[in-house]
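Chemist: Alright, structures below, take your time with them.
Only the coordinates and a few stated rules stand behind these numbers; no lab work does. Computed from a prediction, not measured in an experiment: that's the story for all the values here. Cβ atoms are built from the backbone, for glycine too; each structure is taken alone.
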Structure I
Amino acid sequence: MEQAGWEDDFAILYTSGTTGFPKGAVLTQLGILSVTHNMMTAFGHSHRDRFMLQLPLCFTGALIPLSMPVFHAGGTVFLEKDFVPARSLELIEREKITVSCGVPTLWKLVSDETGFADADFGSMRLILCGGAPVPLSLLRVYQEKGVPFTAGYGLTEGGGFNMYLPADQVATKSGGYIPLLWNDVRAVDREGQTLLPGEIGEIIIKGPVVMREYWNDPEASAEAVKEGWLYTGDLAKVDEDGYFYIVDRAKDMIVSGGLNTYPAEVENVIYSFPGVSQAAVIGLPHKVWGEMVAAIVVPRPGETIEEDRLIAFCRENLADYKCPKTVILTEALPLSTAGKVLKRALREKYAGHAEHFDVHD
């Protein structure tokens, strides 16, 4: 059997499908090695690491950038069949876990556990969080616990992990990301021109980490990768120091009365309201404004959230047009296998909700 070369295909891994149907990204041997090298360089994996994996291995982030570095370093991987917040706390203490990962929803549920305040995180040297915008309130919860908690940004088409926030810079650069090695990253306008600091544009990525193509989908491949640049569909602005601040998914942006609202900004405020366990902000059809801002909120067990108080809280912290016109309380949000919120499912479920509002609301 002939040995695989660096440019040969390694695997077909599927996107999460949070904004549409999943697509199979073809990743190469060199791409996977580059991602692994990036992670080991940035986070210092070693044979002493005891890594708790609470995400399914069909999720690119779990299989490639999170597990591969531990395997290469000779560390130990604890594979969890299911995610159970109370068990996560138990394992961290009992097995002296040093590194773990997860999407924001996962770590929020862990922090909501009654045993969280007294749990011993002394063995933890790093918690990685990504897959969706990370609320600042969540970063603070783990900082107060004394845990190096940092955020990462990546997508399946780029090997699963492309930028990160160094843990020692969380206090000064919260919300910002810098590219890992082998990732040339820019924020561009619709014509592909690099933007000035502070301007919002689409993130594009180039380097060996970028997928070869979407499996059996040449049209989507040509749309996603142009002249070697991967067009992510994610929006960001860059500061003077080169840190990227994710604004939101372009497809999730809400346009109400000609004004743009980025759900992640609104969610960040909602998560700091007492009693909120999970939140998702979406745009719902509106007869006059095109879309209206709606917040789907899951209260913590035993907590009561008053819609008017939450909306008033948002108005204290956001421009009026960005504030939810309605708050819908629910017991759970629809999640992908990786734990990401499926906003398209929420938009479908509540599409007719705006009909109950006056045209001038």
Structure II
Amino acid sequence: MRFPQRKRWLIGGGLFAALIAAIGTLALAEALRYAAAPTQIVIEASPIAAFDGREPGKTRFGRLEFRGGLALTSKFEAFGGVSGLHMEPDGEHFLAVTDNGSWLRGRIVYRDDRPVGIADAEMAPMLGADGKALAARGWYDVESIAKMGGHVYVGIERAEQIVRFDMARDGMQTRGEAMAVPSDFKSFRHNKSLECLAAAPAGAPHGGKLIVITEETLDAQGNMRSFVLGPEGASDKVERFSVKRSDDFDISDCTILPPGDLLLLERRYTPTTGVAMRIRRVPLSAIKEGALVDGAALIEADLAYQIDNMEGIAVHKNARGETVLTLVSDDNFSVIQRNLLLQFVLVGE
């Protein structure tokens, strides 16, 4: 809600500005449905027993074995739009981000290594350096998350910014610091940019650095423009590379598969065929200045399977030493889409 400068002066600058700011924040919170304050919430979980309803007993899909899934709902109005996921090493606790600028954290409950519920769930607004919600200043479309040390990094598509949070010190009330980003970011395609952030672990190629891959901001050859950034962003050396685009799939998230691979979660959508997903595996060692990287698909699935708008991927090892991939979907706050949590085990590792 904006008024011409003349009306603003007539009503009285300070009082009017405060009133408009309050109204604008409330209106944006309602429109974006982000959490206004840290809040404990209840998430209901309905089990997904089979990934392919046509063959309920089938568990092997490509290089992955389906372990189980959940369809998630909540009466809390800010719940939904989950667009990025980080799993803690225990395989239970998670931290996620939503499109509209909220944190979501909780704990996955297991039975016989299958996810059966979500406990201890909490949502809170992402805060800027001034302590105000980032979404209230128009910094939303939060699409990606990575954790490195005690810091959490998120990619905000609408603002073309990476924001760093000292989560270890301040928890979900942490205030974000906008990183210096390369000038290239100004040329990103609107709403097609910061979908992938991954933190390479120490000892791996590019250890201690961020891998950044755009959703569909393409180079001259039609491939996804990508970057390696230091923990201080553009203040450190920046490397530029590209990820091969194929079969009309776009990047929707990524994560690191220890000790040295990058997993790319990809999405394809057309009005006639609906949505599909794919996961590719790329060696971190292949990422170099000017390189074009590609990798083999671990799985590909369309709407014949239990998928939706899959936008988040994370990896952990369970107590049996299995490599578990956790995927989440973004329902876009739509009644015709679902918030899904799916888990697969990587076979043959």
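Chemist: Given that distance in nm of label points 7 Å out along Cα→Cβ at positions 223 and 295, derived from a single structure, equals 1.5, which label among I, II identifies that structure?
Modeler: II
Chemist: Using helix-only ellipticity at 222 nm (-39500 (n - 2.57) for each DSSP H run of 4 or more, over all residues; to 500) as the calculated read-out, with -2500 as its value, let me know the right label among I, II. Don't skip to the answer; put the middle values down first.
Modeler: Numbers: I: -6500; II: -2500.
Structure of origin is II.
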